[in-house]
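Throughout, read-outs are computed from the coordinates displayed, never taken from laboratory work. Just so we're clear, the structure is a prediction, and the values are computed from it rather than from any experiment. Cβ atoms are built from the backbone, for glycine too; each structure is taken alone.
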Structure I
Amino acid sequence: MKYTTLPQTSIKVSKICLGTMTWGEQNTETEGHQQMDYAVEQGINFFDVAELYPVPARAETYGETERIIGTWFKKTGNRDKIILASKITGPGAYTAHIRKNGFSKEAITEAIHNSLKRLQTDYIDLYQLHWPERPVNSFGVRDFPYSTKSSWQDNFGEVVETLNNFIKQGKIHHYGLSNETPWGTMRYINEADAKQMPRPITIQNSYSLLNRTFEGGLSEISIRENIGLLAYSPLAFGVLTGKYLNYSPKDARVTLFPRLSRYSSAQCADATVNYLAVAEKYGLTPAKLALAFINQLPFVTSNIIGATKMEQLKENIESINVELSEEAIKDINAVHAIMPNPAC
């Protein structure tokens, strides 16, 4: 395994982060425990979860993934070996079964306390805001205009203060953003600096060969302001493996949950075919090519992989050992040049 440092800290984390959002829906508790056991054996010390998980979000399964991690901590005693990241859910109809008061002080307080209880821990190393309260282009929404009719009022300062209070209490150690924009990221930075309080240290946004929009503005902020990208959906819901090109596996995420269609367009399929050709040229599996490309980027702190089957997990973790040549990267960028960001 390779390791990096969480920005603005001395905390070492594995370059591969174990994603968990299928546990409690597509994976059982036993399978989740097996994945964590194997990941630790392979040198992974960084887990990512959210109160929302598993996905798709349902009232019946709310918080189940955190609970599964909590029972693993209790069984193994491995809490001190893991850098743990979790998230407070963002607002909207999709999460109305959780709460409706956004990132208010009351909401953050409730969310942190409930997560700590489910996770059976006294602290969360990295606590993230799952998506912005305000309406923004996210989750594959490409074009302007987006909805500007909202009851949201600027509360960046209040959120920073609330999170700072939990840092002082030791219940969270650091905080980060997720699905955030350049403007929102800089607002949090500026508010934190003005109040002489801790800045966000990471931003968890989607990043894959089918969606490299992070490079447009956020990558500069990441490098200049020292906020690391935690790249999620690096295989684009598995689309980049090519498994959806000729048929739809019955037990696969996109087949089971048609709402998760962000990477299911004809343009995504066409781009995937081209990336499969690049992988074949260099004797790599499509998954290893896609993940290795992300692993080597300077603004990426950790690459969040996930799997429903152990063979998938093993292959994904093995990508850390792949070093792409300059020629391979040029071939990847050549595809990107003619088919840029089909799933932004």
Structure II
Amino acid sequence: MKKDVDAPKESPKKEFDTTERVLDEIRDIYSDPDPDLETRLVRELIVHALKCRRDHLEVLDLKVLSRSMAEFRYASRVFKPYRDRRKVSIFGSARTPEDDPYYLMAVDFAKRLAEADFMVITGAAEGIMKAGNVGAGKDKSFGVNILLPFEQAANTIIGDDAKLITFKYFFVRKLFFLMEASAVALFPGGFGTHDEGFETLTLIQTGKAPPLPLLYMDLPGEDYWSSFDNFVREQLLRRKLISERDTKLYKICTSPQEGVDYIRHFYSTYHSMRFVRDRIVIRLEKYLSDDKLAELASEFSDLVKKGTIERAGPLHEEANEPELDDKPRLVFALNRQSPTRLYEMILAINELGAR
């Protein structure tokens, strides 16, 4: 079965072939007097679809909505069995030849990630993207390809794998690059690579994405990303268009092992976070002692809107994530004015856990 196909072109299942079956599904969804969260959300999707008809949206609008929803649903289904595995999105030029030192660096980096039990996500094309799939191997690779006006076939490593997804829309593809990733690594590339890098920076800086490692991979002695860093400091920072702490949102690495070590350290004590109304829940891999917790609360008191940082078990609102029940938690009312400061707190948690 050919896998390099548009996501929405999968064969429809027989049970959705008839109007009667569709109506039966809708009746079943709306018959539960006390629906769970999943059912309530499906109901909302149905209502939004009906509102599109009520609002008499133009055909182009309906095509974009329909296609993007189909792509999102299909990609979510592909990623779902692997949601318990941390993944690293790798970006870089499709034009990098296979004998280029950066190609070889990307192969080595992805291989070390796979050995550390990470999976990788690439754009599935040639160059750095292929290097990421080569290094990680097919079993630990995802490919998120894009349909372009000119030919961009998937590379031979991921091209016939079930974990290849081909998107029409960049915005849906970019969403999955970040939504499914625990880290992002950028190798030298063109406009697309810089687009992904700046978008990742923007989402972390504004709090629209959770804290995660963003790595810029430079060969020793090269200045591709160090010149980018100079631009950020000499233009953006000097003009006060960003703050000094914003420069901590990314790290320049000059060896594959340095990059892997940084990602592993980032998740050595910190595991994940979740907002529950006005509180933030930070899940940990290990307990912090009373002394370390007091040190953390003192250093980051500006992040606490009221009360203090407390230990807690799983909150009721986390019932849909039972696999995380055993994680120690820190809970507090968050002052949401500085997402970058929260990023600093994550770094501090890992340093405290390593002591």
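Comparing distance in nm of label points 7 Å out along Cα→Cβ at positions 94 and 310 across structures I, II, which is largest? Kindly include the intermediate steps, with their values, before the conclusion.
Details: I: 3.2; II: 5.3.
Going through I, II one by one, distance in nm of label points 7 Å out along Cα→Cβ at positions 94 and 310 peaks for structure II.
If you work out distance in nm of label points 7 Å out along Cα→Cβ at positions 54 and 102 for I, II, which one comes out largest?
II
By the measure relative contact order in percent (Cα under 8 Å, 6 or more apart), tell me the structure among I, II with the highest figure. Before the final figure, lay out each step's value.
Working: I: 18; II: 13.
Checked I, II; max of relative contact order in percent (Cα under 8 Å, 6 or more apart) sits with I.
I have 31, 61, 7 for P(r) over Cα pairs in 20 Å bins from 0, in percent, calculated from one of the structures I, II. Which structure is it?
Only structure I yields this read-out.
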